[in-house]
Structures are given as C-alpha cells and as structure tokens.
Structure I
Amino acid sequence: MREQAIQSQLDVRVDRINRKLQEELRRSEQLLATIAPELEDIVSTEAEFVLGGGKRIRGLLLQIGYEWHGGTGKAAIDRVAAGIELMHAAVLAHDDIIDRDTHRRGRATLHKVFANGAHAEQRGRSFALLVGDHLATLGYSALLRASFDLETKDRALAVFHEESLKTGMGAALEVDATRRTSLPQERLERAERLKTASYTTLAPLRIGAILAGTTLSETLTKVATLAGEAFQLRDDLLGLTATQSQTGKTAFSDLREGRDTPLLHMMRHVLSAAEQRELSAFLSEEGREDTNKIVALLQRRGVEQLAETEIEKKWNVIEELLEQTKGNNVQKRLLLHLVRRLVYRDA
C-alpha cells in the first residue's frame, strides 16, 4: 500500500472521529443551554478548542487496536475514539495552566482566551480549569454511551480510569521536579512515561483490544511502549530546538519552567563540568527567560544528534516487530505509518 493511500485512509478515519466529536459537543451544548444559557460563549469556546486542530493520534490508535484484534463496529469505536480525544483536550487545558503556556496549535491557550474583564488572569485560569473538567466528563460519557455490552465497557473504563490517574500522577511528579536538578534519570523517565507516553500510545491500543473482546497482543504492547518512549524523546527535543512558529506551542516551555527532562539528563554525560553547572543554574533559578544561550549550548554539544540516535534505535525495533508479526496487512501499514508520523514529527 502506497504512502498516499495510507494517508488517505487515516484522513477518512480522522473525519469519522471529528464527526463524533461534533456530536458529543452538540449534545453537551444542548444540555448546557437548558442549565446555564448565560455561558453560551464559554461553551462555544470549548468547542473551538476541541475542534480547532489536533492530529487525533490517540483516537486513530484506538481504532487500529480495535480492528487489529477483530473489532468491526465503526460507529461504536468512533464514539470511544472521540471520548479519548475529549480526555486529551482536558489534559491539554490543564497542562497549559500548569506550564503557563500562551499558545497551543497556533492559537492562544484556553486560559489566555478567557483572560478578560476584571481579574482577568484569575478568570482565565478558573474557566480553563472548569472547561478541562467538563471535557474529561464528556470523555467518560462518550465511552459509557458507546454501544458495547456493559461487561466490555466496564473493562475498558477500568483502563480509561487507570490511564487518567497515571497522567495526573505523572503531571504531579513533573511539577514536583520543577527547579530540582539532581533527580535520578529513572524518576524523570517515570514522570514522562506516566504523564504522556503511556496514555498517548499504549492506552488507546489497550482499550481498543478490550473493546474487541480480547487483550492487547504482546507485540503491540512492545510497539506501543517503544513508540511512547520515542514520542516523548521527540517532544523533549522539539522543546529545545523548535520555535513557536514551527510547533504552534509556546517555545522552550520546559526550560523556562526549570523542568529537567530525561533528554537533558542524558546531555549531562557530554557536557563539561562547567557546562553542567551552567545548565543546573539556569534550571534552578526562578524567572529565567533568556533561553537563547542555554539552547545554543545544548545544540552545539549535540542534543539533536543524541536524541535522533535514540529515536532511530527505537524506530528500528518497532519496524522489525511490525514486519515480523502476523496480522492484517492493512492494519500493519496503517500502524507503521502512524507511528512513524508520531516519532518523526516536526511539530
């Protein structure tokens, strides 16, 4: 199957997810109009935030995990895919507040959109928190309303809840690590694995397999784990090298917030003692905005090459695992294409 044909199939699937997202948001809008019509503008902004961009990676992986394991109910799985994307939107809304980011997907973040009138900053954070909570509720609702039997939904819901908990605890570990530069590599990797990697790749495939009436295969579990690790390495690298115009997100957020990452920790092995002290001092000091010097240092000392080498190692194993595994060839090609896009993205 050619790359163009694969991408066309993925585009069709994204359209299916977006239609279900629109359904879920319309249903919520109609209900909220009877409860608090004064908040019409808030509800409209929420819908724009969800529908205004996004790759739908998690929803696509959910569909593939379901079909890989024999699932056939498109309408039902698309509703759950919309649910996992709503949960992802909730995470983004809250994450942008924690990171004090100003842009997401080329637009102002929710807490900035809502920051107007009296006590603008507090108003913005408050509404963004509430919208995030509401989106999480809608995510659960979509899963519960999907037309699977109750026992199957209960198993899927248990994983959904487990991954939500992991994401929250990963974020908490990350916040706890702010301005701390002596944490071990394992602690930093665990925070990122819990917060991002697990719910981005492994969780959607697991839930898809459960909804198909089985459990995720050993091969796909390995693929998802490696893909999640590579995804996070790419995320860390983009956070050190990409501009806001490239990613649509606030640039150098982790550096400004004084947040150590596994990639920065790996870089310490190639930095001189003086350079290590310079990096630690930058991360430890509150209010540092002058990222150019430290970014230049990391780039000069090979942060891109280091990250790309590690990503390539993981990608080679992923490719080998998928080529060797038995299964529907169409699903294999879709998954391979999607994972490649995930780990080699530039935004």
Structure II
Amino acid sequence: MTPHLYSLVSEYINPLFFGMPLLSFVLIANASLMAKGVMVKPMIVMAIGGLTNLIFDYLLIFGMGSIPAMGLFGAALATVLSWAVMLFMMLVLLSKENLLPSKQIPVPSKTALKEDLLSVFTLSTPAIAAQVLTPISVAVITRLVSDHGEQAVAAYGIVTRIESLALTGILALSVIVTPLVAQNYGAYRQGNLSFLRLDNVIALSGRMTVYWGVICYLVLALVGEHFIALFTSNTDIIRIGYQYLLIVGLSFPAFGLVLITASFFNGVQLPSLSLKLTLVKSLLLTLPLAAVGAYFSASWIWASLAVANVLGAVYAGKLLYRWLAEQETSLTEANASIMGDYLSDLKLLGRKLSRQKSV
C-alpha cells in the first residue's frame, strides 16, 4: 500500500472506528425491540438513518455555504452522524416500549453478575465467531479471484452487491427468525405453547426462503446483465459477472436455507450448532472448493461456491432434522413430506390463478 493510499484509508476509517460504539448501541436497541415484537418502527428508523447519511454525505463531501468540502473524511463523518441520529431515535423507541429502566438499577452481587456474564458469553461467543467467518471467507475468495485478473475482481465486487440487494428478503427473514423462534421456544419450555408453533415457523420460513431464492434467480437470469451494466460498460466485467449470477444464483435457495437454519439454532439457544454449521460451510466447503476452482478459471470458482451452498444446505438439513427428532416433532414423523408442502403451495397458486382468469 502506497503512503498516499494509506493516508486516504486512514482519513476515512479513523472516524468510523471512533463512532463504532454508536452503531453497536443501535444494533443492540434494534435487537431488543425485535425481541419484544416491535418490527416496523426499528425498520423505519434504519431507513431514516440511511436517508440522513445520504443528506450528510452530500453536505460534508462536497460542502455547501459555510460548510467546507471534506472529501473522504466528510463521508465517514456523515456515516457517524447518521448513527448518532439512529441511536437517538432508538432510545426514544426503547423508552416508549418501557425497555429502559425507569428507576435506579440495584447493583447485582458478584455471584449474580458472574452468572449473567457467563450466560451472555456462552450464547454470544459462538455467534460472534460465526459472524467473523463471513468477512474472512469473502476476503479469501476475493484473493483467489484476483489471480484471474482485474476484470474478475471488479465483476465479483459488483455482483456480490447485486446479490446482497436481491437476497434482502432472505437476510431480513434470517434476522427475524431468531427472536421469533426464541419467544416461541421459551413459551414451549414453560409449557405455555405446543411445539407445533415452532414446526410452522420452520416450515414456512424454509419455503419462503426457497421461493424468494428461485424468484431472484429467475429475475437476475433475465435482466442480470442490465444490472451489471449500470456499474460498468466493460464487456468482460459484464460477461464474468453475469456468469456468476447464472451459476451461483442457482444455489440462492440453498444459501438461504443455511442462513435460516443458523438463525433457528441461535433462537433455541444452541449457538454452538450454529457455529458448527458456519464452520463446516465456510472452512470445509466454501474455501477448499473455491481454492480448487481457482486453479481453472473464475467460472470454476463460481461453480464451487454454488456447490458449497448446496452441500451446506444438505448438512444444515441433517443437523436440523437430528435436533427435531430429539424433540419428537411432527416434522420428523413418517407422514411428513417436504415436497408435499411445495406441491400444496403450487396447487393453491394454480387454483387462485384459475379463479382470477374465470373472473
């Protein structure tokens, strides 16, 4: 890294480091509100935060009136200011939902504090480790892709952003599943709810994931080249990126099922199983297969990522089925049929379409 490039990176990253506690509190508040069942209001706060970031970006990067142009530093400062705005709004929501202490909190004893911290770290440590694995895997794959030229790296950077946008529904569902499952599993453990509710959560979230993945793949297969062309006019980058969407896109449903399963295990307080799934998916499947594919071409890397997603989904299914079998749920009974659920959905869709045509 050249000294000039290092100075640019420092100019942008230093304000973000100092503002990171603001983002941490925002995420904690968001999770607390979702755990109580408040879903829409935090989403609105996040949207306002994005809009605030956009406004501050324009003002601080380019300057206006008495506000000087700050460039990269202004972009970072705009992000930190948007985090501060979101934190303030989240605190207002927490207060309205009675999630903030209204009186002085008694100081816990050393024994109680130790037990509470132990419980938190027991659940959070595997979850943190699982989250850290994702950026590490992306960094390694980017390094493997770089062996096939700058066009391949540029294409990978563009299509992964398109992929993230396309799979927003699956990503959002994976976030919601954890508190939803935790609430229902807690009620089940206390004898206030049957396990059937959790069976429905598993079945419906899995089918929604598959449907979203299939629809996204069909859309990107049809217009993916046009999306990539919004970011570049280089035909090689468009070609390589479109190959990614066609190949990896086939495994979108499998990718989503891995995410949903990991979120489910976190919800039933089994973060070790979630970490195990993530470790197998990342370290034993994605990275080794991508390394093998890198010996041939970028297209082979894309194929290896798709295969890793599918194998990861198969492994996730086995882990989930094994745990459900221990609970003796309806999903593991002999007459339970996953394909039957999908066929029922297709028949229902067909009946609705025929009714609309008749009208």
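Bear in mind these aren't lab numbers, they're just calculated from the coordinates by the rules spelled out. None of these values were measured; they are calculated from a predicted model. Cβ atoms are built from the backbone, for glycine too; each structure is taken alone.
Per-structure values
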read-out	value
Value 133, calculated as volume of the Cα convex hull per residue in Å³, assigned to which of I, II	I
Entry that produces -28000 once helix-only ellipticity at 222 nm (-39500 (n - 2.57) for each DSSP H run of 4 or more, over all residues; to 500) is calculated, selected from I, II	II
Distance in nm of label points 7 Å out along Cα→Cβ at positions 56 and 176 derived as 2.9 - corresponding label from I, II	II
Structure (I, II) behind the derived value 19.1 of mean count of other Cβ atoms within 10 Å over residues 16-23	I
Highest-scoring label, criterion being mean count of other Cβ atoms within 10 Å over residues 88-95, among I, II	I
Label whose coordinates, when FRET efficiency 1/(1 + (r/R0)^6) of positions 64 and 112 (r between Cβ atoms, R0 = 30 Å, to 0.05) is calculated, return 0.30 (choices I, II)	I
Structure with the greatest value (metric FRET efficiency 1/(1 + (r/R0)^6) of positions 72 and 328 (r between Cβ atoms, R0 = 35 Å, to 0.05), set I, II)	I
Comparison of I, II by relative contact order in percent (Cα under 8 Å, 6 or more apart) - largest value held by	I
For 3.0 (distance in nm of label points 7 Å out along Cα→Cβ at positions 200 and 312, calculated) the corresponding structure among I, II	II
Per percent of Cα pairs over 23 Å apart, for residues 216-319 alone, the highest-valued of structures I, II	II
